[in-house]
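Dropping the structures in below, format is structure tokens.
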Structure I
Amino acid sequence: MAKRTSAVDIAAEQRAKEQSEVEQAFLKGVSTLRDLIAPSSLEIHSSYFRLGTKYGRTIYVYGYPRQIYTGWLSSLINIDEVLDVSIYIYPVESQVVLNNLRKKVTQLEASASINSEKGRTRDPGLEAAINDAEELRDQIQVGSERFFRFGLYVTLYADSMDELNFMQQKIETLFGQQMVFSKVASSQQEQGLNSSLPQMADQLQIRRNMNTGAISTSFPFTSADLTDNTGILYGINMHNNGLVIFDRFKLENANMVVFAKSGAGKSFAVKLEALRSMMLGSEIIIVDPENEYQKLSEAVGGAYIRLSLNSQTRINPFDLPRVIDSDEADDALRANLVTLHGLFRLMLGGSQTSTTGGAPVVALTPAEEADLDQALIDTYARVGITSDPLTHNSPPPVISDLYDTLLHMGGSGPALAQRLRKYTTGTFAGIFSQQSNIDINNPMVVFNIRDLEDELRPVAMYIVLSHIWNITRTDKKKRMLIVDEAWELMKYDDSANFLFSLAKRARKYQLGLTTITQDVEDFMSSKMGRAIVANSSMQLLLKQSPSAVDVLSDVFKLTDEEKKRLANFPIGQGLFFAGQSHVHIQIQASQTETKLITTNPGEEKPRPEPKSLSAEV
């Protein structure tokens, strides 16, 4: 009986052992959280470590200058490299610090006294140390300062040893420029790695005494930020996931340029800004060459003005601004004469800055320029308008009046009249040869010039901009003027000069000019194009073609990493410049905003044909 019981027990133990082995084998095949996050391997060397396929190295800061300034850590925080930064701050009892400072001051004063007795020259460093210690004692005594022990460690990661050494040199250079000294944690790389991990383990224990003021300068969240208390939301800061909220009218000028290749999201970004700016009281005026803004205009109840040879819209380039300021009133006629000179050079042949592939352009001779100038003055005089501001309320002349003046004057007048005839009685008659019949008294006004012939489009953009400029000078209020496909104006010297003049003078009239183009090379190859960029405090660079990246890199002084990203940004991402700051931005819109402004044909619903012009205006 005893033997049978023993055999049963042995069998039970055997089964239990087998079951335990099965369970252990099963558990070995189960991945734990530690298995999932752990690297494949970890090698520790004296001056570096390997974490899987990555190389790493921990350095620590051991020396600081006598004075350290706010934001000194920002160059490290914003560097475009993979690294971990760990900051350890240990508070120290004020009484302990006061006792130590008292002893330190006694030692320093004793040293100064000995030097004086022996007739040695004064030691500026010793005197500065005594003054600093005494000042710190006073501040700690009254509670305006506290004392801390501060440790700063940086762990670098790279794909190779050469890259790791280059990164270390780069970081040490950043520190050295500010008289901050660092060292590699030799033979302590394991402790350095543990000190940099988010587990609150300061195993290096390399610390420096600092007071409250010095500690505050090391505040780490100093990545490039463009958040303001007022303004509109432009998008998400990809550096720190913060909001880019900005008011362009707070800068030295409110002008903006937008560069992007087709389909990169430039029109989407500009329409989003316009929609949000309207909610803050800005009026929006748009020159739209591709019919991209009609849906937005209809959604906000704006005025949609379609310019074509068949439309009933009329804009008279001879209109004068109704300015109130006496100095500007005296200059109104002369300023409009200068504008008309540029316009008629464009209409009669003008000077073109780039080859368009069409017929050669014939420039006006000096004699023709002089005759045109006199004809313009005489044309205004025939309807009673002179340099006297009191005459500026009379109805202005039209192009047919200029045609008659040229036809009946001597010199080159008749020949110029023949070249002008297509705008009075010829193919292009009507649209710009009669008195204006539009009113842009609306929070949003869109001038659509898509249906105009290619030859007439630059002329139309010039006249529309001139008309808008006169309205802006007449009634000063916060406005945004958006000029899409601005490269068409930059092809001609006169229209490029006029656009630059707008950019330069817009701030005085509370106008913010937004210039949009996808032909970066043509725009930037023009002297006026570069001048417009220089007179724009805000720039938005979205995805670019490889050829445009080099041009923009030279203008905006981009880093190699920014150049690389600029050619590969996804739709809606880019570099946003405002004043001296710039960030990597993601344009973000709500679903409702997206429905109103999208230009993606797959997202748009069919919309009815536009109403009659009179109803829209």
Structure II
Amino acid sequence: MAGRRGCAAGPYSPPARMVRAAAGAWPRTDDDLADWGTSMSDTPLQREYAQHLVEEARKGRMTRRQLLVRASVVGLSATAAGRILAACGGEETTSTASPTATVSPKVGGTLKVGMVSPIVALDPTTMYDTGSIAITQQVAEYLIWVNNDLTLRPVLAEKWEPDATAENWTFHLRQGVTFQHGKPFGADDVVATMDILLDPKTVSAALSSFQGILSKGGVEKVDDSTVVFHLDQAFADFPYLVASTNYDCLILPSDYKAGTWQKNPVGTGPFMLTEYKPKQSATLKKNPKYWQQGLPYLDGVQVVFNEETQAQALALQAGSIDMMLITPVHGSQALFSDPNVTVLTTPSTMHRELHMRVDRKPFTDKRVRQALAWTLDRPALVEAVLKGKGEVANDNVFFTLYPLAPQDLPQRDKDIAKAKQLLADAGYPDGIDMDLTVEQFEEIPQYATLLQAMAKEAGINVKTNLVTVSYYYGSGKNQPWLEVPMGITDWTFRGIPAQYYLPAFTSKGVWNSSHFKNAQFDKLAVDFETTLDEASRRTIAKQAAELLLDETPAIIPYTISVNRATRKNVNGVTADPAEYLDLTKAFLA
């Protein structure tokens, strides 16, 4: 189920403003800018921004990895980014390749993948669960793929650039690409797909990502290979919103009719879906006309559905499947020591958010919320529920994986004396009772049990109500997770902090389960995305994180690393921080 939450962006409509560095900080002459590896074909903003990145790196305010991320966001090529790195005094390379990537690719064979069954019909515009996403990602493609290091990899878009205000983003589309039914790919397909996603009647999860940022009709066809996204307001990280981390943004042919994809699955991807048996299996074969010459290596993919992690793990050990889409530590511990198995791991911002309704007692008093947060032994939680496959978090969504994560915030940890004092100050010297709704998903029940024990030390008696995933999230007007006074929600990986804080913590956020409303935070949320200057963004990020830490509308104790188990003969596969699946270069040795 992970993957449903966290793709939204809350609505807001401030006047656009892009903050620049102090006068004189960015050289302005073409000769100066050319020295940094940009070209005259780049926009003035790109060339100016490249110089800004160099200055930030030289002053020690930005690592080379962070520079690469920001360079890719504004559309600077990998070559330009490399030259910028050289200008900073060295080079740094990052790789998301699997350990066996040096093995010469072998053509042919069928890869067998174990995963949970899709919950909903296979429709790229409305899907929200990992099974549906993983299958459709083999058939259809995004404009951009988000790499493990948060850099952006061009797919159906070859390049992109913002204008001087970052309110209008021009995307140059890849030419020579055809859909599997023979129709050439072009601008009409991007416009048509976005119109579907931006139509409120579609009920797409992607729609919430664009609220207040991009409206239906805001995508303009310039010519067959160029489109312009005219935003409702400036947004410095816009490419992430049309990339793989906004999972419903797979590009479909312009003649696509909503709701028909499962019967007629068409895309530009490396594989074609030839058979789909709900709750049983899916069969895909190689797309012989795929635009990446020589790819994919595999003849096909066979997907086997199984709801139980332990059953998938046993199938992998027996060799009846070659890999698991997701390998949570619970139910698959034996795989981590199996000599025939490789477990790929990558850091992620995937996390569990324990929200508290700030508009309902006792959570109207932030001291009560803070008290519960101070009872948690976070390192112990990471070890107990994740077997160390994760990182301690600090009750805000500016996670350490993000380039602008605050580095000097005090880490909240276990302090029972402080928790008791906060409760006493709030009027609960003899303790307090709380009701917690818990979804039956991966390690969450175990986390809730440990939380009960930790909270009890401070006199907080937590009563848990364990429910199914489908009940917890519901649908339509019946969504218990948005109504219960306290609950634990699974949030999947997102490429930028805004994809968390806009829906979850702004006053009009569509997934604001804590019902938190704070005018100061709303302003910081706007300022962060309407600002290009990295130093200014870093300051804003720290202020926003400090505010969330102080108000504590939610407790976020850890982030979860993503594990993907494969047989030793599987190559060209990576663990993806969003649990997504790219098999374009997969092969069996």
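Computed from the coordinates by the stated procedures, all read-outs in this text should not be read as laboratory data. For clarity, every value in this text was computed on a predicted model and none was experimentally measured. Cβ atoms are built from the backbone, for glycine too; each structure is taken alone.
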### Message
Looking just at relative contact order in percent (Cα under 8 Å, 6 or more apart), which of the labels I, II belongs to the structure with the highest value?
### Response
II
### Task
Could you figure out which one of I, II the value -0.87 for log10 I(q)/I(0) by the Debye sum over Cα atoms at q = 0.09 Å⁻¹ was computed from?
I
### Query
One of I, II was used to calculate Cα Rg over 2.2 N^0.38 Å, for residues 480-559 alone, giving 1.10; which?
II
### Task
Name the one structure among I, II that helix-only ellipticity at 222 nm (-39500 (n - 2.57) for each DSSP H run of 4 or more, over all residues; to 500) of -13000 was derived from.
I
### Query
Between structures I, II, where is distance in nm of label points 7 Å out along Cα→Cβ at positions 56 and 120 highest?
I
### If distance in nm of label points 7 Å out along Cα→Cβ at positions 112 and 432 is computed and equals 5.3, the structure in I, II
II
